[in-house]
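Engineer: Some structures to go through are shown next.
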Structure I
Amino acid sequence: MRSRLNSLFDSLLPVLATFAALAVGAVMLIILRVNPAEAYGALWEGAFGSTNAMAETLVKATPLLLVGLGICIAFRASVINIGGEGQMIIGGILATQVGLTFTEAPGWLVIILAIFAGFIGGAIWGGIPGLLKAYFRVNEILSTVMMNAIAVQLMNFLLRGPMIDPAQAEKASKIPQTARLLDAFRLPRLAPTRLHVGFLIAIVLAIVVYILLWRTTLGYRIRAVGQNPHASRYGGIRVRRRIVTALLLSGALAGLAGAIQVYGVNYRMITDGSASGFTGSAGFNGIVAALFGQLHPIGTIPAAIFFGALLVGANKMQRVVQIPSALIIALNGLIVVFVVSSAIWRKRRQRRRVSVENDEENTLPPDLGANVPSPEEAQIS
């Protein structure tokens, strides 16, 4: 019973951390002379108050879920992928180029090719840090962050030069964007909302990732490397190859998110000069969604929807109660800090419980210890 209660408490820690963050946010709202109940009511209404609001929440959750699934794979191999932003950008660029090149091809074929191109682009951009980590011991946090910066500059160069919309190229104030994709290349929508089939693709991939990690040999090897690379190497697992594979798959899912963002939402590649101008910070928020879902593919589904609701509802909360946009950013940051901290605390609790259980197994109860004969008594008997 105690073990079950501890497991239940550990699973509820992210939820409790979120409520704690919202409580701190309520104090901030009170300082600004805003009614927290009214503010959070507007947030809920903006995220779930209507069919269109729910659809917008799911649209926002789609890239978070795809990036989060990639994070689940990487973290299970004990590697940290901070490069979701760059991987989304590269996936979006390649997918957009497919749509701009094959304008005479059938729409369904272009969509399939674009999704595949985004998948491959993200895999390449994630695989480079994987190779550096596995074979040259380069810290993957530093390499993935630097790859983000390279992807942003590459995007800015292409969208202001070779891939710029011809209509913008002739203007004095050039908007960095590509030409708009044909209507036939758009992902199917659930009319009259903006919810597209990309959300269903993300749900299916969550199930596929779960099967991969817990029902296949490859998934077992990835998790084994994450648990103990030295024991895995002794057991015949190629540790370096599994590290590269984990980051390849992680980057591929992020690149797929970029492709779906283009073909399901934007219908072109566009930016304001920063990564978030295209990704909406999904590359970073997807990490938090994965942690909130306890690095489990199925748990990442409700986590992504929750953070999608926060992002969508925060806009209405800002309009209704007239609070600064900086407070919305601070509230999201608080939730991130509390959720990540809860994950660290959960790991410490688990280690402490394992240590206590080992001590209990190695210690005899006092009454049993009293009945154990000494060596002299055993020899006499």
Structure II
Amino acid sequence: MYKSRQIMIGALPLGGGAPVRVQSMTNTNTMDTMATVEQTLRLVEAGCEIVRITAPTVEAAQNLYNIKNELHRRGCTVPLVADIHFLPQAAETAAAIVEKVRVNPGNYTDRNKGKTEYSEQEYNDELKRIGEKMSKLIEICKQHHTAMRIGTNHGSLSERIMSRYGNTPEGMAQSAIEFANVCKEQDYHDLVFSMKASNVKVMVDSVRCFVAKMQERGMDYPIHLGVTEAGDAMQGRLKSAAGIGALLIDGIGDTIRVSLTEDPIEEIPVAYDILQAVGARISKAEYIACPSCGRTLYDIQSALHEIKAATEHLKGIKIGVMGCIVNGIGEMADADYGYVGAGPGRISLYKQRQMVKANIPQEDAVAELINLIKEGGDWREN
């Protein structure tokens, strides 16, 4: 089980046992201060805990100051992340304003298009230049207590990395570990790392490889998870759930972003659903429900819909809705309450594994379940 260190993104703790943080990214023009502020406020209202804003130019990075001030004026202190892709100067400007900057290692590597071989001396010389190029940004981050995410993307590795590792998960992990070493040498540790790809397997393999490399070196930086360019609708949700969920089950991941080609507001409930599904963060009621079979002698589908409508506002409660006694008790073993078919149109209710009410007519059973939850002290009004 990987145990990350805790760092601060402004006043928000990340890693080291803190809840897995949900973040998203605005898709407004950063120079449109009010549009960016309004979208940020909507994201926060939906449950977003960290908001990333693109800063493709120095001018856009400077405007983050106006965005942050307006958010604070409206009482919103959500940590902001400046997303930098090409200009180190934009990163340096933003680092003095926002709580975190995201940089791609490609921002700081030499671009030698067509070069396929590096001698040991050439390889090490470039690493030295990377440290020199990053030193100003690192000093600004230290001065302002700004965190940094170093985000490696599949397909954007430097020629130097490609010459030794190819466009592989190991290459992505090696690129990130080299930047971790650069920051460590300059005594800067407020770091978060991400390995992103649109290919779920590449994303998962690269993160696992990077974590293994960190552990070999005694490093423990927090990890940002996400499947980039996942798409929209069901595809985007399934790819995100598969990649993010697999790593969370491994115990890896301190913050997540579900990247959907939709309004970014739609990313937030999906993120919380993934966290809930793997047990990383419980934010709402959960239901264990069997698919039913010939042994089910009541209308389980309508019962489940009715139970969810009545109880989905209850945070952290788990309810089993099972077709019959055959597998019901065992398969809903960790449920707080159970609704189990007992015969034609008849229901028995359970508190954990203990039956407390038997053979209730189905038309009365949901109301009786609510009474049982109230008696158990787990009910609250919507």
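Engineer: Assign the value 13, calculated as relative contact order in percent (Cα under 8 Å, 6 or more apart), to the correct structure from I, II.
Structural biologist: Answer for the origin of the read-out: II.
Engineer: Could you figure out which one of I, II the value 0.20 for FRET efficiency 1/(1 + (r/R0)^6) of positions 94 and 166 (r between Cβ atoms, R0 = 25 Å, to 0.05) was computed from?
Structural biologist: II
Engineer: Ok, one more. Comparing I, II, where is distance in nm of label points 7 Å out along Cα→Cβ at positions 190 and 254 highest?
Structural biologist: I
Engineer: Of the structures labelled I, II, one was used to calculate volume of the Cα convex hull per residue in Å³, giving 197. Name it.
Structural biologist: Among I, II, the structure yielding 197 for volume of the Cα convex hull per residue in Å³ is I.
Engineer: Right, another one. Assuming -14000 is helix-only ellipticity at 222 nm (-39500 (n - 2.57) for each DSSP H run of 4 or more, over all residues; to 500) as calculated from a single structure, say which of I, II it is.
Structural biologist: Derived from the structure labelled II.
Engineer: State the single structure among I, II that was used to calculate Rg and Dmax of the Cα atoms in Å, for residues 46-157 alone, giving 16.5, 52.
Structural biologist: Answer for the origin of the read-out: I.
Bear in mind these aren't lab numbers, they're just calculated from the coordinates by the rules spelled out. Bear in mind that the values here come from a model prediction, so they are computed numbers and not experimental data. Cβ atoms are built from the backbone, for glycine too; each structure is taken alone.
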